[in-house]
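Several structures are given next for inspection.
Every read-out reported here was derived from the displayed coordinates using simple, explicitly stated rules and does not represent laboratory data. Computed from a predicted model, the values in this text were never measured in an experiment. Cβ atoms are built from the backbone, for glycine too; each structure is taken alone.
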Structure 1
């Protein structure tokens, strides 16, 4: 199908962005939004590309955390960013997302903002104890990912607000990470996802995908949910937890 008509509004000014978004949708990498437009499941009056905003492609280490701009692509993460071992963990997650052409355009911030229950980054970031840096004009607020993801395709973003960056605590020496993704074929949407972060002297931090989106999971899964139990156990074994 052909998308419904829309206009593009461009800006490189953070202060001008909230007004432009009053009756428009933000556009990151577009790898999730464009199919929705083509099927007319979304018919915005306007789109506001975010790529021209300063800082969205920045990667830096700040105050014991890795700062990743929301516009950083999956491919860039796959190729390696940040210190070891976080670099290997992030690359592992990124390399399993769709196909390389999609990873060349899709962005970390776009994936988190959409919060598709089948997407990889919300689960991985939740397991890693990450936070989302939200920006509206010159105002910022920081939310842990477990507070940011409020439900399937739902987040704590306010009108006129976008994700500026994601911050991930740099792990202590000896910390291990396990990742388990079940999909019917390479590049296909996940049927199940689980991530485990195991820091020395701490209980494993377990995140799983659910119909309601990414969520933290207690050490013992519900007794009537053997599928989650198996998935959790695989991820824990991979983390050496």
Structure 2
């Protein structure tokens, strides 16, 4: 008896989940007299390796959206997942945030601020000091403030502080980076440095979501969204 040759079953490779997915985000704010719904079912997907910008008029809910994506706030409805996992279960170093309130530690130098998440992150354990110093120097140079490494935040302009905070956010190499108006206080040269770093972070595999009013940021984006009427629409 001759057995016929059985062809192996071919199955498509499972598609990797996006780095960041938000579905149906709703956020309402209540006062004693009224209720205002800022987000009305916003959906957003950011893939590894791309920059996504979110624009919209002042008061449209851009910063609220970023707070929900980062876990700083909780939606009334909807979900946020990172690589398919619920946002609440991810390690803190997976998603880095550059908020408008920068939160630099005043008692630490700029270099110490940038090094802090590298020293706190449990993997790898332990991270050699030389590796930390090299990373700190690299990201401070990338945003054009290497000469300020030994200064304290109070000695810097707000724009310089903003660049130090961005260096701190990207130093641990997060897989998702959320930035709120990253160039709002910068001149043209500093803006170029920040945009180059955002592009580098994306090219190294992170998903970058930038809330912005700056056309220069939109120009480097792979996808552009506008928050209009509480929902996100593609430009």
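Match the computed value 1.1 of distance in nm of label points 7 Å out along Cα→Cβ at positions 138 and 170 to one of the structures 1, 2, and report its label. Clearly, the read-out refers to 2. As an exercise: distance in nm of label points 7 Å out along Cα→Cβ at positions 18 and 98, calculated from one structure in 1, 2, equals 3.1. Which structure is it? The value was obtained from structure 1. Which one of 1, 2 has mean count of other Cβ atoms within 10 Å over residues 26-33, as calculated from the coordinates, equal to 20.8? Computing mean count of other Cβ atoms within 10 Å over residues 26-33 on every structure in 1, 2 gives 20.8 only for 1. Structures 1, 2 were shown, and volume of the Cα convex hull per residue in Å³ at 124 was computed from 1.
Supply the structure label, taken from 1, 2, corresponding to mean count of other Cβ atoms within 10 Å over residues 58-65 with the calculated value 12.2. So the calculation was done on 1. A value of 18 was computed for relative contact order in percent (Cα under 8 Å, 6 or more apart); which of 1, 2 is the source structure? Structure of origin is 1. Which of 1, 2 yields -6500 for helix-only ellipticity at 222 nm (-39500 (n - 2.57) for each DSSP H run of 4 or more, over all residues; to 500), as computed? The structure behind it is 1. When mean count of other Cβ atoms within 10 Å over residues 66-73 is calculated for each of 1, 2, the greatest value falls to 1.
Once percent of Cα pairs over 24 Å apart, for residues 106-201 alone is evaluated on every structure in 1, 2, the highest one turns out to be 1.
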